[in-house]
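What follows draws every value from the coordinates through simple rules; no lab data is involved. The model shown is predicted, which means the values in this text are computed figures rather than measured ones. Cβ atoms are built from the backbone, for glycine too; each structure is taken alone.
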Structure P
Amino acid sequence: MYLLTCLFMLVMIMVSVGFFTLLERKVLSYMQIRKGPNKVGYLGLMQPFSDGFKLFFSENIFPLNSNYLIYYLCPAFSLVQSLFIWCLFPYYINCLSFKFGFIFFLCCSSLGVYGLIICGWASNSIYSILGCLRSVSQAISYEVSISLIMFVYFFMLNSYNLMDYYFFQSDLWFMFFSLPLFFCWLSCCMAETNRSPFDFSEGESELVSGFNVEYGSGGFALLFISEYSSIIFMCMLTVVVFMGANFDSLFFYLKIVFLCFFFIWVRSSLPRYRYDKLMYLAWKSYLPISLNYLFFFFFIKMMIFYHFFL
């Protein structure tokens, strides 16, 4: 049953990635006052499947200067990494209980940058290498803030288990008493998943699609699926940590869909940041805010401990 549950979850993730791309193209088109994909199937609902077939069955290109083996294994590694992290999805039955789910998330998310590095390096292209160098510095900068923000709630809950967020938020969402931290978390999630306005690893205007410029056909499709599954996972984690994790409710999944829409909304509204401003934002804005919140919650925890146990 555990294997069947995991297999069903992976199939649903793949389907959700396909329809997330359809949602993105529809929202972007309506914000630009046009219809978007509406030809394939009823209202364009079959468009993700036709795009998938087109990508996987198109001609594959062999760059002469690339490292062939690593070049072709890297997209599969990125896909496995982005799907492996979905083990944290909290089931009530037929699933492992992750007591250290928070630590597991940090370990798996830190591995994601290796896929970008290896893709850029193995392609042996100047644009790819520039894109992967940007992604390395960006990921290192924003993972620090993400880790500190999650440690804030570890001090409050005294647990690494994501299921505990469900019990502690039954009456009040964490978003309401740490609203600045919530906005910092949203920005860090966009930077971590390389989404606008922080998509510097694949800046089309100056890097010709960045680290994945040499990939076409199936390799590009795998990189595409891994990026979008990571976005959906970060939306799910945001709902779990900040917005009440009632997994039995349909409202939980509607909140995930709204956050996915929010990612698309930001992409259609904001221009790309300048790179030095991105680094300034990480080290001069988000890091001090998250550190202050960390010390604040730590001292509150110590005061409660002193009051009740001493």
Structure Q
Amino acid sequence: MISSFFSKSKPIHFVVISIVLAMVFVLSRYFAIQDKLSISLIFKQVGLFFVCLFSIFVLDFFASRNNLTQKSSYKILLFTLFIALFPQTIMNSKVLLSNFFILLAIRRLISLRSHKEIKKKLFDAAFWISIAALLYFWAIIFYGLIVAALILYAITDFKNWIVPLVGVLTVLIICVSYMIVRDVEFLNYFKDTLFYGFDFSQLNSKRIIIAATLFFSYGLWSTFYFFKHLKDKSKNHKASFVLVFISALLAMLIIIVTPIKNGSEFIFLFAPMAIIITNYFEVISEKWFKEALIFVLMIAPIAILML
């Protein structure tokens, strides 16, 4: 039984997930890439695959380390199935890399729960989000997560509120210096990135509509239970769960405002939703129902491809 197999975190799960992810990645990229096969192309694709794989490892690390889920592997299974559901997310290398850096930032922000090395963690989070924004501009929305973390973890020292600005300025100075050396007109560069749009017609395809309907159905239903059981969490961990939910809201905002809507932007939702849905899976008492939910997520990508 699939639910029983992933109910306890084991090293074999990472092997299985890696194999499944490799299959999804190869099949998705094989039918999408038009470039002529070359050594450089192969190395690029291998590199992007490891970005996907490391993203899953980062998710598992900070979710387990901060007790955001029980000791199960549902979160990494769900993240992988979401990629299979939205293969567009691995078509855009910049979005893929941007999401990886956002996960690194979330990891640092959630670790503020311990109130240790606060300045270092805030600097790192701002630094990673800034790198993510260079790759995909609307990742700047996740700066809001830094403010939320400062409030939720009751970090009131004014000096700590200044530290994220230092992280942002560090990346900005490096970026501008690079542009000067490369003779890039940085004012035009930043001007060209300041676009937004609310035209969702680009998502008007059967595959994306069905995938999004299934994804949000699971997400909304699980969010209800997520908040229902939030009061049972310890005060020390409650802020971390709220931070996960806020990261999901910010990811939704990216989907809404980004001018180019091709499905790849959904990847920012995968990690927070994997955690939220995992929390729901872990309280389901009916094993057959849990099996059915996982089975549908496994079959859906195959069914969608046949449309």
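Structure data summary
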item	result
Parent structure of the calculated result 30, 27, 18, given that semi-axes √(5λ) of the Cα gyration tensor in Å is the read-out and P, Q the choices	Q
Structure responsible for 2, 12, 22, 23, 19, 12, 6, 3, 1, 0, with P(r) over Cα pairs in 5 Å bins from 0, in percent, for residues 8-111 alone calculated and labels P, Q on offer	Q
At a computed 0.75 (FRET efficiency 1/(1 + (r/R0)^6) of positions 264 and 296 (r between Cβ atoms, R0 = 41 Å, to 0.05)), which of P, Q	P
Origin of the derived value 0.75 (FRET efficiency 1/(1 + (r/R0)^6) of positions 16 and 280 (r between Cβ atoms, R0 = 41 Å, to 0.05); candidates P, Q)	P
Origin of the value 3.4, where distance in nm of label points 7 Å out along Cα→Cβ at positions 88 and 240 was derived from one of P, Q	Q
Rg and Dmax of the Cα atoms in Å, for residues 128-183 alone derived as 15.4, 48 - corresponding label from P, Q	P
Answer label among P, Q for the case where mean count of other Cβ atoms within 10 Å over residues 248-255, calculated from the coordinates, equals 19.4	Q
